[in-house]
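Heads up, there are several structures right after this.
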Structure I
């Protein structure tokens, strides 16, 4: 076969370290634009980015020439570096270690986009921790709760 054809859609979820609510309204839009630029600079397409003060959801069309882990690392490291260099939060900003990444078919995209758009409404009823565990269960991902939510020592 002469060319490579793919259709890979990934829903990333990552939280602020210790799930601190550091992504306020004044930072949110700028941060999302910055994340979109990082994704685009890596050759991928952002379908939607949204979240709450303590976490971000990012749905992208992934090109096969970069690993999911490398893209997550790039988004998290570059965005936190930018936030800290620009002094956009009080104190040091950091993302929690790790991330969630879930594959979706093209047919599932409208539902996933709607879910990400409705974060504010969704989180009137559930915490981030409840949401994340629910997604892991829905996706049938095996996990040990002991290692999911790191807390300050």
Structure II
């Protein structure tokens, strides 16, 4: 699959999230539980998500640190595992992946290759925004990688 990569300047966005760790084969279960918990807290506060669900990842030794939830219009009151978070602002490279979540590494490889060939370096943990429900035949996932230009360092 060919990927078109672009750079964008983003404003930070408040979010309601659950943070935790999962091994690769446990990510789907973690995300499902996290989104359910966040949705319950938002409903109890009379809030609706201000956008589609997202998850930000950091690689640990044998697992991933995950922050998963929804953007919101205002900060939520912490409840259970749900806490206030933020979708990062700043400069990022992004691409859209169409298809199975199992094939998402190809999108990351395309962004990493684009960054290297265009004089950029990553500056933080990437995140994914899930534009479709997981049960659609070709779900779309927006992949963001925070970055900066080496030319303007």
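Each reported figure results from applying straightforward, stated rules to the coordinates on display, with no laboratory input. Note that the coordinates shown come from a computational prediction; the quantities given were computed from them, not determined experimentally. Cβ atoms are built from the backbone, for glycine too; each structure is taken alone.
Descriptive notes on the structure:
- Structure (I, II) behind the derived value -7000 of helix-only ellipticity at 222 nm (-39500 (n - 2.57) for each DSSP H run of 4 or more, over all residues; to 500): II
- Structure from which 24, 20, 15 was derived, semi-axes √(5λ) of the Cα gyration tensor in Å, options I, II: I
- Source structure of the calculated read-out (mean count of other Cβ atoms within 10 Å over residues 62-69, 12.9) within I, II: I.
- Which of I, II leads on Rg/Rh (Cα atoms, Kirkwood Rh), for residues 6-69 alone, largest value: II
- Between structures I, II, the greatest calculated value of relative contact order in percent (Cα under 8 Å, 6 or more apart) is seen in I.
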